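Student: Below you'll find the structures, each written out as structure tokens.
Read-outs: derived from the displayed coordinates by stated rules, not from any lab. This is a predicted model, so every value here is computed, not measured. Cβ atoms are built from the backbone, for glycine too; each structure is taken alone.
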Structure P
Amino acid sequence: MTSAQVRELLERVAAGALTPAAALEALARFPVEELGYATVDHARGLTQGHQEVVFCEGKTPEQVEGICVALAESSGMFLATRAIADVRTRLLARFSGAEENSLARTVRLVNGADPEPTGRGTVMIATAGTSDLPVAEEAAVVARTLGNRVARLTDVGVAGIHRLLRHSDELRDASVVIVAAGMDGALASVVGGMVKVPVIAVPTSVGYGSAFGGLSALLAMLNSCASGVTVVNIDNGFGAAVAASRINHLA
């Protein structure tokens, strides 16, 4: 449950609109729920500011569905990442209001309409090439779900740097920039040298043999000469988006 949902519950009890017994029933799953194969953390919204997110890789479709059911029954929402086609199909069949992003490999269920962004500004997500889009889209879905305004710059890598330079103003106006790049990972350094806001670099596993599944881009980003560039793990669009969201929500 989120802090807003707990607050609403307490306010309804205080106003006499909800009995303490009904409130206890609503909190029956709090703080954790044992499913046998998973311990669902319903207190994550209070401790970290956002609900537990379901990482689907390594889980069976039945396990993913069970965890999502528990989250949805507690809060009315869930976000599942790294969901293969079979898992996405299963979740869409179970939850009529669920939303799929096949490129990002995500499924999410929001409680009613998508809320208005609560972050201070815009999280800009820039990709070096079209092949980096799955990672960038994962970051976009997560950032939007966490209450951020999201903008995208697609296929603006250093092989044609004029494609990036024509968007200089948009980059400088962003609150945080996420850069997803494979190959040599050079885009992160270029962007880091153009803006004064935090830059979060995501090395992707895109590239030929000597890219070593993203290791070359990771090392290049870690050794960036542009100050202020922070690096997450290979293909970790989720981690980049969470970090960007926390920055964007600082008072």
Structure Q
Amino acid sequence: MTFTNKDLVKELLKNFGVKYSTIIGVNLSNGESQEVFKWFIASILFGAPLSETIVFKTYREFEKEKLLTPEKILNAGWDKLVEVLDQGSYVRLDFKTATKLLNVINNLVSNYQGDLNLLHKKALNFEDLEKRLKELGKGIGNVTVSIFLRELRGIWVKADPKPTYFTILAAENLGIVTTKEPGKALIQLKNFWRNNEVSGMDFINFETALTRLGKNLCRKNKCKRCQFVKTCRFFNSSWK
């Protein structure tokens, strides 16, 4: 099936548009510090090169163990964090991630009283916001920051992250963007959404849909399992 732009957006949202925070049960709508922190932990987990299934399972383990506040994570300590990560099948990166979480959260507590909303308040602009997040500790890079801030658009006024590689990959395959440069791609994505937006959804849903398509299908070249195959420029240029 070949889609019009509007149909393409509707189909993307229908199949992949549920926000990650919604899937794991985090409510960011009011920007409450506790919910933002939960999403931050999830974003750190999502930032690793592991499947969504493993990340969802690992987050549920943190939830089950009630390790979703700065104090409880720091009190749990390294051994407990490794155990929880292993229970979520986060085995390959368990030691590294436990160390990273303790370091990052220690810095969050020391510099911002454990409150990410305070970090946002102190940031001068979107660039300074991203810089402050990365300065929380080693391992908080562009991907994690983009994942975290993507779902805070419209909630944090300084949240305007560039799209990730997977987002751009899917958008480029579908002819939505014509560049791999994240800054320019973001402008093109916003323009495309503005011209084809769907009632009841927002730009975050659209960006999430592209991210999930890119991560779960495009990067693995699972073209024949994708309903967008006839619209996909990669497929049509590679399989003729």
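Student: To which of P, Q does the computed value -19000 (helix-only ellipticity at 222 nm (-39500 (n - 2.57) for each DSSP H run of 4 or more, over all residues; to 500)) belong?
Tutor: Values: P: -11000; Q: -19000.
Source structure for this number: Q.
Student: A further question follows. I have 24 for relative contact order in percent (Cα under 8 Å, 6 or more apart), calculated from one of the structures P, Q. Which structure is it?
Tutor: Numbers: P: 13; Q: 24.
Here the read-out was taken from Q.
Student: When mean count of other Cβ atoms within 10 Å over residues 42-49 is calculated, the result is 20.8; to which of the structures P, Q does this value belong?
Tutor: Working: P: 16.2; Q: 20.8.
It traces back to Q.
Student: Just checking, which of P, Q has the largest value of distance in nm of label points 7 Å out along Cα→Cβ at positions 170 and 194?
Tutor: Details: P: 1.0; Q: 2.3.
Checked P, Q; max of distance in nm of label points 7 Å out along Cα→Cβ at positions 170 and 194 sits with Q.
Student: Comparing structures P, Q by distance in nm of label points 7 Å out along Cα→Cβ at positions 10 and 74, which one has the largest value? Show your work: numbers first, answer last.
Tutor: On the way: P: 1.8; Q: 5.1.
Structure Q comes out on top.
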